[in-house]
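What follows are several structures.
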Structure P
Amino acid sequence: MTGYAYILRCNDGTFYAGSTNDLDRRLEQHAAGEGAAYTRRRLPVALVWHVECERVDEAFAWEKRIQGWSHAKRAAFIEGGLDAIRGWSVNTRRLPRGR
């Protein structure tokens, strides 16, 4: 089953990383205040990055990886992709390319 990993920019400038098997539905939930408690308190939110994965577990791996990143690393990744953050960490697990 296809999965999606995504990053939202919240109204306070913070980022939220998530994963789902239905990106449109999940974004509607976040926008309606029915998403995660974190985004509910920081509306409105905007989608700033996402990737489609062949499997949901791959999307979940993206989510967990991104959640461990600093705000600065997330911002650099959103702006320049994986090339922009090469060398930021010694952990070099391979992830599919994002959009």
Structure Q
Amino acid sequence: MTIHLPENLERSILAEVHSGHFASVDDAIAEAVRLLLRQGEHNALRPETAGTGEQNAQAHKPIWEEIAEITADVPDEEWNKLPADGAEQHDHYIYGTPKRPPTQ
């Protein structure tokens, strides 16, 4: 099999062989193909990462859209039960520490 690579890739492979990282060009190419195949197997197991960059962009929504979808079914009555100072006094509500004096 003959493979034609761009000059910059060929130089990089030769440099790796000359530096002793690989015994031969064939060994370097074989390792590169193994890595490529492993990456392909990994992506096949995670369908959201497979495909083109455009498909990936569509598969991942911004976090605020994810949060809006998750919380869409929460009734207003439940939101009203949350403390008004929840962000400011989060240590109190999460860890039970004493409330800090309010900031103005």
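Each reported figure results from applying straightforward, stated rules to the coordinates on display, with no laboratory input. What you see is a predicted model, and the numbers here were worked out from it, not measured in a lab. Cβ atoms are built from the backbone, for glycine too; each structure is taken alone.
Key figures for this structure:
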| item | result |
| --- | --- |
| Distance in nm of label points 7 Å out along Cα→Cβ at positions 3 and 19 - highest-scoring structure of P, Q | Q |
| Test item: Rg/Rh (Cα atoms, Kirkwood Rh) calculated as 1.34, pick one of P, Q | Q |
| FRET efficiency 1/(1 + (r/R0)^6) of positions 27 and 67 (r between Cβ atoms, R0 = 35 Å, to 0.05) from the coordinates reads 1.00; which among P, Q | P |
| Structure (P, Q) behind the derived value -17000 of helix-only ellipticity at 222 nm (-39500 (n - 2.57) for each DSSP H run of 4 or more, over all residues; to 500) | Q |
| Among P, Q, which structure scores highest (criterion: FRET efficiency 1/(1 + (r/R0)^6) of positions 11 and 43 (r between Cβ atoms, R0 = 30 Å, to 0.05)) | P |
| For relative contact order in percent (Cα under 8 Å, 6 or more apart) computed as 9, the structure of P, Q it came from | Q |
